[in-house]
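> These are the structures, in C-alpha cells.
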Structure P
Amino acid sequence: MNSESSIQQLLTQVTRLLDQDAPLIDIYSDLESVILDLFSAERLSIFQRRRQHQDLVARFKTGTETVEIKVPISPMSVAGYVALSQKSLIVSDPYNKELLTSIHPRLQFNQHFDKSNNFKTRNILCLPILNAGVLMGVIQIINKGASNSSEEFNDGDLKLAHELTQILGNKFRYELGGTNNPFDYLVHKNKLEQKSLDELIESSAETKTLIQRLISEHRISENHIGSALSVHYQVPYISFLPEKYHIFQSDSKLNESYLKRNHVAVIADANDNPIVLMVEPNNAALLMEIESALGIDVYEIAVGLPNHIFQYLGGNAGNTPGEMNEILDEMTISTEEDDEHTDELSDDAPAIVRLVSRILHDAKRLNASDIHIDPEKNAPTRVRMRVDGVCRDINQVPNSHHSAVIARIKIMANLNIAEKRIPQDGKLAFKASGQLVEVRVASVPTVAGEGVVMRLLASGGAMPIEKMNLAQSNLERLESMIKKPHGILLVVGPTGSGKTTTLHAILGYLNTPEKKIWTAEDPVEITQPGLQQVQVSPKIGFTFANALRAFLRADPDIILIGEMRDKETAHAGVEASLTGHLVLSTLHTNSAPETITRLLDLGLDPVNFSDACVGILAQRLIRTLCKSCKEQYTASPDEEAFIRRQYGEAYIGELNLESPLILNRSKGCDDCGRTGYKGRTGVHELLGMTPELRSLVYKEGSVSEMKQQAMQDGMRTLVQDAIFKVIKGDTDIAQVQIISGVE
C-alpha cells in the first residue's frame, strides 16, 4: 500500500492531468499509469456514459488507432451493473458464478477479453463516476498487486477510489457540458433569473411542483424545461408525441398506479425499442426495480414532464381519427348485434372490405413503402406503416377480426386462404386518385396467427437523373461514365437504399431510339417505354445469369441485371461488358471501395474486372427536413467541429463554409407528424476507375488503400456527401450521425 504522502502526490498528479485543456482520450495513457500506481493494480478501464445513450464506452489509443469497447447499462456486465445501480462494487473472483448471482441474478462476467489476451482477471474494483447525482461514467480497476499476487481490493482502496471518482466526475461533467442543477440551463438561456430559481428550489418540495410553477408562474415553455432536464441528466427529452411513441407492450408486473405514483411510463418508438420515461432519470433504485419487472436487457432512458407521462399512461395515443374509427366501431357493433358471429366477421363483410381498402389508401396517402399487419396474442392486431424508412403505429384492429382481415388481403392477392401453415407470396393492385398501385404481399405464419407484410411498389416512370439530388461533381462524373459504350457500372448499398430507382434514372437518361436496352429484374417495379424488361424466376431456373446469357443473343447495347448475387452472374456480367456492352447492376455492400474486394472474393479475375469497371456508386437514403417547419439557426461550436472532423480538414475548403455557420432544423408540425422530417433523399459515394486505382486492383490492394486512391481521384464518401446536404439545407446533423455511426 502506498504511504499517505505518496497517495496525495498521485491524486494531485491526477488533478493536474485532468486540468489540462485536452479530451480524456488524449491524456488517458498518462492518467492510466498514475491510477495504476495509486492502487498497485494491473489494468484500468474508464467508461464514459455516451450522451443521449443508454450505454458506456471506453476508448483506448493504440498507436494512431483508437479502440472502443461499448457496454450496455444493464446487469449483464460488472461495469453495466455498477452504472445501473450506481453502487460501488468489489468482486473478489469474477469467475465465481455464485458470487455474481448473489450480487444480481443476471450479473455476468465476460471472459472474452481474458481469453483473447491471455490474461486472468483475479479481482475487480468498480465504481460509478457521479456528479451532481448524475451518472457520468464508470471506473473499473483490475487485479490488485503483481500478476502472481493473492492480494485483494479492500475498504481502504474503496475509500480512495471514491475520492478519485469525485475528481473524475468534475472532469466528465465539464467534458459533457452538463449542469449542476436540473434547471441551471434555464438561467444560462436567460429564461429565468438565478435568484428566482433559488427561491423556487427552496420553496418547492419536489421536482413535479417546481416544474408546474416554472410553467404557471414564470411562463417557461415545456420544451425549454425539457431541454434543461435533458442537459442535466444527459438523456434525451421526450414530450407527448403519440405519432412517434406508444406504450410498450410487455408481460411486466408494473401496474398503472405504481407508474403514476413514481412518474414513470415505459414507452416504445416506431421500431418497438423500449424507453423508460422518467421525471428523475438519476433515481437508480427506481430504475433497478423497473428493469427487474420489465425483464428486458436493452432499453433507453429518457426524461419527461409529469403531465406528458400521465398522458402516455392515460392512453388514447393509438386511436385513429375519422373514417377509420367509424369502420372499427361498425365492426364492433356488427359482432354485438349477431350472437352467431360474435367471434369473427367474414372476409367479405362490408366493414372488413372497407377497412382493408382504408389501410391501403392511407398507406398511399402517407407515401408508405410497406404495411405491416402484425398479430398479437390476446391483444389487438397492430397495423404499422414504414414511412421515410421508419415504422409507425397507425391503428389497431380487434383481435377477433384479425383472421377476416388477413383472409380479405389473401383473396385480393390470389393466395390460398385455407393454407395458414406456410408462407405465401402474391400481388394485388388498387386504384388511388385514378392511379393503379401495385402491391407485393407476403403472408407469414407466426405463433400469434398469420402476419402480412405488403410492399407498395414504385409506380410511374423513371425519376429524371437531375432529380436524384446528386452533388454537381458526382452528376458530371456519373454522366461521363454512363456515356461510355461498354463497361460495367455497379450501384451498391443495403436493401431499401434506392438502388433500383437510381438504375432506372440512369436508364431513363440513356434510353434513346438508337439504343437497345434489356433489363432482368426481380420483380419489375418501374416500367419505361423503349425498354425490354424481363422478370426472372429462380423457382423455374430462370436466373439472372440465364437471363444475361439470353440477352447477349438478342443484340443489346445496354443490359441491366437486377443483382450480382453469385459468382456465375458476376462473371457473366464482366464478360458481357468486355465484349462491347454497357452493363448495369447492383450489389449489397457498404461502400464503393469495399465492393471491389467483395467481387474479387467471389473469384473474379482482378485484371478483367478492373478493365471492365467504369464506376461504382454507393448510396443510402436519409430523411429530409420538413419544408413546412424548417428554420435556420447558427451552428454551435460542437456542431461546426463535428462537420469539420467528419468532412476532413484536407477537403473542408470545398464547402466554402461561412462564419457564422448557418444550418437548418425542423421543430415538427402537423405536415410531418411532429417528426421534423418529410421525405428522403440519397447520399452518394461515386468511385471512378482510374489508371492508379486499376493498378491497385491488379495487386488486390486493401480497402483502405483503394479508398485513399479513390478520394485522390475525386470520390467523396457517403458521410462527406451527407454533410454537403446538411450545409445545403436538405437535412440535419442527426442524419449524418446515422450514416457515420458517430454520436
Structure Q
Amino acid sequence: MISIKFYLDKADKSKRFPIHLVIRQRDVQVKVATGEKILKKDWDNKNQVVRESEYNYKSINKFLLFLKQEVEKYFNSVPHAQFTDKKVKEKILSLVNSRRLNTDVKMVCEDAAKYEGKVKTTFVDLFAGAGGFSEGFLQAEHENRYYDFLLGSDINENCELTHLARYNYQLGIDAEFLRQDITEPDFLDNLLKRLKGQQVDVVCGGPPCQSFSLAGKRKKFDKKDDLFAHYLNVIRILRPKYFVMENVKGILTKEGGKIKEMILQEIKSIVDLKEFHQLIHFLTKLRKAEKENVFILDCYNLRMQFESVNEKELERLRENYIQIVENRFRVLTPKIADYKTSKTDININTIRHGFNLLKRSKELAYVRKKVILEKAHSDLDNDFFVEEFDAFLISIESDSITQRIQNAFKNLKPAKEYQAEINEIISALEIYNYSFEECIQGLKPFVKASKTEAEFEEILSHIRLYNIDQPFVALASNYGVPQNRERVLFIGCRKDQKLIKTVPSTVSEKEKVTVFEALYDLDFIGNDDEKFSYETVDLKSKYNGTTEKMKSLIKKRTIDGKPDDKKGMTYAEWSKKGRLNGRFSNAKNPFYVKSFEELENTLTHIVAPLHNHKTSKQNDDVVKRLSVILNTGDYDMAKKELKTIGLDSEKRNYNVLKPDAQSPTVMTIPDDYIHFSSPRALTVREMARLQSFDDSFVFQGKRSTGGNKRKFEVPQFTLVGNAVPPLMARAVALEILKSIK
C-alpha cells in the first residue's frame, strides 16, 4: 500500500513555502521537492491542493496531480524488490525536471510575484483567428490592472492549432479553445461549460464579413452576414463590462448605412433582465389608461416579452402572438368576404397561409440557414442560379411575409368601415417584426399622450444594459503598426461602466513606423529559401549611396511606436524581444508544428530563433517581371514595358512596398506585395511584422493554399492577413483598462 502526500517545507526568505512530495511504502520513505513555492495561507492541506488565492493555483494543481499520477503508475509497474530510496528519488526528480522543461500541461510562465495583489481583467476572444486581439490584450497593462485570457474560439482547425501552440504550449496559459461554428444551437452551452462559471469582463472579436468588404464583391445572403446577431447573443448571455467588435470599413456604408444602424439598435436592445419587469409594469399601466388602442398596446407588451425569455419560451411566445392576430382576422373575415370568397380567393388564402408561415419562424430559420450554406457550398454567385435562390430567401423572411399579407388586404378592397380593423392587424404584424429599439420608438406617441415621458426614459435607462457611441474608423498606423489598415470598431460598455468613444492615437503622422523599420533586418533571404536564424544585414553594401538615408528611417521607440531615443528600442528589436513586458519570462522558445499530432509530441517540435521566414520558388520570368515593377515603382506604370518584353500578366494588382512609408492593408495573398528592395513576394514573417506580431508568435500548419481550398482552409498567410494588428488591439485594451470599474 502506497501513501503519496504533499506537504509544505520550511519557508524561504520571501516567506514562501516549498511544496514537497512524500512517498511511504512499507520500509521505503522518499521526500522530494516539486520546485513549487507558495504562501502558507494558499495551501489546503486537507484536500491536498493550492487554493484559488494563489495566482498560479490552476497550473500548480495540474502539475501536482500529474506528478502524483506518474508516481502511482511507476509503483504499479515496478516490482517492489527494485524499490530503493535512491531509485525512487531519481525517478521523481526526473519527472519534476522534465515536466518543468517540456510538457503539454505546463506551468504558467508568468512571474507570480509581479502580479500578486494586482487586479486581473478577464477576456474572451471570439472569431479569434490567429489571435491578434488576444496578443494585444495580453500586452496591455495599466497601473495595477492586467488581462487574464480565458478562452478563444474559431471554426477552423489551424486557428486552434496556432492558439494551442502559442498560448497553452509556449506561454503556458490555461486558456481554453472552442472550435465550433457560433451559429450551431449548442455553441452557447459549450462556451459556458468551458468558462466554468468564471466572470467575463471583456469580449472581443471580429465576426468575419467578407460580404461587407470594399475590396470584394458585395453579396446578398452570404453565410457570414448573420454572425453579428450570434456575436451579440453571446454578449446577452455573458454580460461583460465591455465588448469590442472589429470589422471592415465597408460595414458603415452597406445598404446605405442601414446595417450600421441595425447593429447599433441591436446593441441598445440588449436588456437587463433584472430590471425588465419595470418596463412590463409600465406598459400594463399605459394600457389601462388607453381607450382607443388597447389591442396595439397589448401587441407591444407581448412583443417586449420576447426580450426576456429563453429560446424555447420565445418560440411559444412568437406562435402565441401570431395566433392572437390571426384570431382577429378570423373575426374580420366574414365582414370583408362572403363564404365562397373566403374559401377560394387567393388574397384570403395568402393572408391565412401567411399566418401559418409566421407561426413557423423556427422552421423557416432552419431552412434559411440550410439554403445559405448550400449557396456557399455550391459557390452560387455571378450565375443564373443566384437571383432565384436570393428571391426565395427573401420570400421566407418574416417582413416579406408581412408585406405580402398587407398587399393581399389592399387587393381585397374592403369597405372603409373595416379599414381600421385591417390597419390594426397590419400594425400588429409590423410590431412582431420590430427590434426592441423600434418598439421603443413606436411606443413614444402613447407615452407622450399619457404625459409619462420622464418615467419612461428613467425606466429605459435602467433596462438598457449597454451604451455605445457611434462606431469609429481606427487606422492601424496611428498605433505603431507599419500599415495603413483601416478597421471599424464598435465598443460597447455595460451601463455601470464608462463610455469609450474612441481610442487615441499613440503616434503622430510624422512619427509613424515605416516599412523599412519593420523589415530591413529580415532582408537576408533569397528565392526559394527558408531561414531559421537571424543574420546580419549589411546596410552599407546593400544601399550603397543611400545608406545614411535608409539608416535615418530607423528610430528608437516605445512599445507603441512613440519615438524615444533614450529608453526606446527599434521596431525590429521590439519584434525580436517581444512586447509581452517580460510577463512570460519562462516561456518556451518559439517552435513550429504542422499538425495536432506533432503538437502533442514535443520531440517533433522544430525549435529555432526564427520561424515563418520562407520564400516561394519563382521562375526566371516571374523574377524579371517583379524586377521591372520594382524598378518602375508602380504596377500600372510598368505594364507597357512588361508587354513590350513579353512579361505582361493577368494579375489584377501588385503593390510595391515603399520603404519610407506604411504598407497598404495586408491581405491574405502574399503575391499581391513586392518587397521594397528585392524582386520577390513577402514571407509570412514579413507580413506578420507589418501586422505588428512579435517574432516569437509562430503561425502553425500549412503555409499557403489555393483554389477552392481557400474556402475551408486557413493557412499561415490567411491567419496573418485576417488578423487584428496586435498593437492596435493593445491600444483598445489599454483604453478599456483605463476606464473599467
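Any read-out appearing in this document is the output of simple, stated calculations on the displayed coordinates, not a laboratory observation. Just so it is clear, the structure is predicted and the values come from calculations on it, not from any experiment. Cβ atoms are built from the backbone, for glycine too; each structure is taken alone.
> Out of P, Q, choose the structure whose coordinates give P(r) over Cα pairs in 10 Å bins from 0, in percent, for residues 402-457 alone equal to 24, 54, 18, 3 when calculated.
Numbers: P: 24, 54, 18, 3; Q: 21, 37, 28, 13, 1.
Derived from the structure labelled P.
> Still on this structure, please answer the following. Where is mean count of other Cβ atoms within 10 Å over residues 370-377 largest, in which of P, Q? It would help to have the intermediate numbers written out before the result.
Numbers: P: 18.5; Q: 15.4.
Top value of mean count of other Cβ atoms within 10 Å over residues 370-377, among P, Q, belongs to structure P.
> Also, quick follow-up: For mean count of other Cβ atoms within 10 Å over residues 242-249, find whichever of P, Q sits highest and give me its label. Intermediate results must be reported in sequence, preceding the final value.
Working: P: 18.8; Q: 23.9.
Evaluating mean count of other Cβ atoms within 10 Å over residues 242-249 on every structure, the highest lands on Q.
> Where does the value 43.5 come from, among P, Q, when mean projected area of the Cα convex hull in nm² is the thing being computed? Walk me through the numbers on the way to the answer.
Values: P: 38.8; Q: 43.5.
Label of the source structure: Q.
> Now, a different point. Give the label, chosen from P, Q, of the structure having the highest value of relative contact order in percent (Cα under 8 Å, 6 or more apart).
Comparing P, Q by relative contact order in percent (Cα under 8 Å, 6 or more apart), the maximum is at Q.
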